[in-house]
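Below you'll find the structures, each written out as structure tokens.
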Structure 1
Amino acid sequence: MKVSLKMILKNNLFLMRLIVKFSPILLWSVIVGSLAFAFLQVFTTMIFIRSLVKRIEEGSSFNEILILLLVGGLTILFLRAFEIVIENYIKPVYSQKLIQGLETFLYNKAKTFDLSCYDDANFYNEYIWATHNSGEFILDAIKSIGEFFRYIFQIAGIIGIVISIDASMGIIILLAVIITMVITAKKEKIVLTYKKETMNSEKKRNYIVRMFYLKDSAKDIRLTNIYTKFIEFYNESYEELNQIIKKYAHKVAWLSFAPVFFLRYLISTFAVYLYFSYKLIVLGTMLISDFIAVNTGMVNLYLSLTRFSDQMNSLYKNTLYIESMRAFIDYQPKIKSITNAKNVPESEFVFEFKDVTFQYPGEETPTLNKINLTIHSEKTLAIVGFNGAGKTTLIKLLLRLYDVNSGEISLNGINIKDYDLKQYRNFFTVAFQDFQIFATTLGENVMMDRVTEENRNSILKALDFADFTEKYQHLPTGLETPLTREFEEDGVLFSGGEMQKIAIARVLSKDSRVAILDEPSAALDPISEYNINDNMTKLSKQKTVVFISHRLTSTVMADHIVMLENGKIIEEGSHQQLLATDGRYAEMFRVQSNPYKQTS
């Protein structure tokens, strides 16, 4: 990405507007504080010292010098006190307000993203770049903005005083500073390009680092040779990093040396000192107080420019980060409610898939191809098939997590795109196969919301439906039991089957019209599976049940069964009808019913 001065200015102004939106006091205090601190530095190292020495040169009385010392001391004391208040009170208090506001804003935005965004590696990298440690970034950004203004004010103050002493040399120094800034800007641009190029290698390295400390991979690392592959992958990522570093290191080194030589030695040490020493000693046209002021000023000018260089790096970094953040904030979801969207039906309903075809971005073949299917209210639909047949994708299309590429899904004859999206999705409750157990209480994990007196009974009934009652009775704090040990040392860690029961309970805890379960019995023991299947039969009398299963013993009770293979429906009907057809379903059912039967 080409980073221009206009882009830097535009994006950092955008960031400041964002800060003003959530914590205006913080931004203004940082800018005013920067101005005060810059003035303090210039005052103590140039103005005050120059005035003091000048009074001595002019033979001022002791009382006059004493008054100057008192005024100068009080000025310094006031500015120091102001700095302490900003650094130790205003920044800590209002920084937290800013982080809370910004991160909440970003999380609310992330919720609107299409699920397809997560399938796009480039978009996902930008998403991570924009949101990862956003709070830490914003604090660094505030600091860099404050430091940027501080050193700009400081440099301007120093040059202004030098010009007041000797205009011609002051202008030469100003030109030298501008040249130094241009060189520094070019260097920082290269540094940021280099950092951007290392992101993919860093991503690989961080993945390997995670694998070595996460519990999920600990057993495999100890029991298999995957460790060797991880180390090989790790070394490859470092080799990639080294190649990128070598590509840019010589340019960065040269551009780092150039301003040091040009400003520090050629201008500051040689030209300025030689010129002013000549005026002081040979011509006698310069006061000692002015010479001291210029001397300390040039030292501070070089230090200020060095610090300013660091802030240029931060501004470039801010620019790239903000560009990603702006893309993140400006993103408009493709799947959203239309104007004058319709309300979902409150009575009986029928879903129809008409010639539905869907292909994931970047894939060469459709995951689903020409699907025609009808789902009736208060009926049970089982979707079966081998891995990769498209079963879960069909559910995602029904939920409108993705939109079809061609064909149509309708509800009571109306395209599902015409319904209010929030209402439509509230039509369903879902337990996906890759469900998550969150670091909160048992009740909140079931309800996926706050637990109240009004919904406690619904949660308990849902847990009973999921065959969790016996386990629940052994939990001393009941629904308030903390799950996982992310935050609580006494958090409960459930088995895979117990966690799946919690996921199933989620489906029953809310009053939806359609319950969807993706592999609901995958981790269950036979008794729990039987109990839940029995409960699902009862549930189908109250609401529509759609479930995906590899275990065909679970599909016996379904009103309608659909078998998918390679993205197409190859068989459908009731359990008895499919057995009578003696096709793929019947073959799979026989294999599962007689797993140890030998065939010749």
Structure 2
Amino acid sequence: MTESEENFTLTSVIVVCRHGFGSRVIPHIVHLIQMFTENISEQALVDVLEERKSHLFTRVLNAVDESLNLVHHEKLRQYRYAMQLIPRAMTSDEGGLDAMQQLYDRYPGALDYEAVSCIIDVAELPMLKWLCKCKPLLFKQSPDSADNIFSSASLKGRGDVVRWVVKLFPDTVRNLRYAAQGGHLKLLKWLVKHTKWDEKSLGRSLQSAIEGNHLDTAIFIYNLKPEKIMDKPYLTLESIELMQWVHDTKCWDFADYLVFYAARKGKLEILQWLHANYPEFFSNNVMNTAVEHGKLEIVKFLHTIPQTVCTSSDMDLAAKNGYLDIVQWLHDHSTEGCTIHAMDEAARHGHLDVLQWLQANRSEGCTPQAMENADRHGRVYCVRWLHENFELALPKHFANTLASSGVLKLVSWLHLSGKGSWSKDTMDTAAANGHLGIVKFLHEKRREGCTKKAMDTAAENNHLEVVKFLHGNRREGCTKAAMNGASRNGHFEMVKWLQENRREGCTRAAMTTAAAGGHLKIMKFLNASYKLDWRNKAIENAVSHGHTEAVKWLYYHLEQKLLSSFAIRAARCDYIGILEFINTVSDFSSNTSVYHVGLGNKNPEVVKWYVDHYGNPRKRKY
């Protein structure tokens, strides 16, 4: 059983305890239940649906209901988000309809515009009927809803839904395009026979059937005598049979785009058919396209026809994109060769195998640009190879680049070669990236050392083993920035280790940045370990990032002040938990701006929270 499933099963324990043990509930079970309900995530329902764990939905829903750490309106928001996901995450047979009903019973506002749109898009008949039951004025208030349902259902081939919509609105003129696009011939025939349909849509319907590779559907629509397809120069055809039919019926004028499309996708048979019927569409650019996308079989075919000839840019392009097989084939079967750009660009993109082959089999060579390209893009193995084979100077900062990459083998090679520009930055860089092996190597083999920045950045990035090594083996130490950075990024064990083993401590910024990240455990530890005058900026950061528990702790334990602007900020950012807390200790949340900001930022639960607490300001009598 996974960890998440173990947590979710705790909700079942609640039922067992209540109905099985009564007052004889085992204390540790009670404690587990309390911990679970206290810590249920604001995303719990959303996570279950996104992970397709529909069998856990009701359990988690009950846990959200009983959660102690979520205020009522935070739960409502979670119900609304879940309602938007259910249509795609759960079918009616999987309990989707029942799940939506449970959410609707708890919060009718969960069935908002986004949820309605999702239900319409999925086009499942039981859900649509339920939607109309919940919103009987849906079609009157949203005239486009019926058309959207029809379009979505037609595209998906949902005949039951299509017939339902047609029955509701029998006089509506229907567009056949969507059924044609989905290739639903049976449904298309039904629509033609039983509905009023738009003859002007036939051309677009034929186009959709062709692009969907639905030949039978295309033939049926063609027999209805649509106008010729005129406004689609980039029509894509996916089969020889369909292309031959389009060619024979002349329902569309072929364009050279198809040639490039086939070359790009590697569709050899289609390309051969096009050449047999439309040779005028072929040019050298088609060869370029095939090479660029690594389609060797297409390159071989194009090489046999007179309209496309190879140029040196073809091998250059193949080298640039790392297609060694095409480079080799062009070398063996064409005389155009390549230019120095082949190797320069292969170096830029890190294609070492291409570089090695070109150097062994061709004479064009490269320029210093190859080294610059490889260095700029971090192709460290290419840099070494170019230096050894073309005597190109190593980049000035190459030692630092290797330290950052973490490739100890190359660091050792550079050291043994006696080359490279080494400095304290080299070890600093290795430490910042957590490459302990390189840090040890530099410590043992070289004399440049490092600066305090090494430990500072290692701590900031949570590389504890690097910090321990530097602490135990070197004298540079660190600064307060080490603990500040670790606090900012939420690395509690690092903060704790620094406090226990180092004397630098931190500055007031540690608390303010920890508050911004909601790292409450670190905040408590800092306050217990250091007697600093923590600035009021901490609570402002916690409010700005929606960390309710951090706000509460700063207010009660550090006596940091709440400002009237915090309520407005919470409303703007949909931080209902913070809004609720501010309301318990001040009257800042009663400001009508909270209502209007929530409304303007489309945060319906903020609006409902305000109305539930203070009434609708638009209906007040002054």
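Computed from the coordinates by the stated procedures, all read-outs in this text should not be read as laboratory data. All values reported here derive from a predicted model rather than from experimental measurement. Cβ atoms are built from the backbone, for glycine too; each structure is taken alone.
General observations
- For mean count of other Cβ atoms within 10 Å over residues 401-408 computed as 16.0, the structure of 1, 2 it came from: 1
- Which of 1, 2 yields 6.7 [distance in nm of label points 7 Å out along Cα→Cβ at positions 185 and 553, calculated]: 2
- Computed 14 for relative contact order in percent (Cα under 8 Å, 6 or more apart) - originating structure among 1, 2: 1
- Entry that produces 1.14 once Rg/Rh (Cα atoms, Kirkwood Rh) is calculated, selected from 1, 2: 1
- Computed over structures 1, 2, mean count of other Cβ atoms within 10 Å over residues 337-344 reaches its largest value in 2.
- Which of 1, 2 yields 5.6 [distance in nm of label points 7 Å out along Cα→Cβ at positions 193 and 569, calculated]: 1
- Computing FRET efficiency 1/(1 + (r/R0)^6) of positions 105 and 361 (r between Cβ atoms, R0 = 41 Å, to 0.05) across structures 1, 2 gives 0.90 for structure 1.
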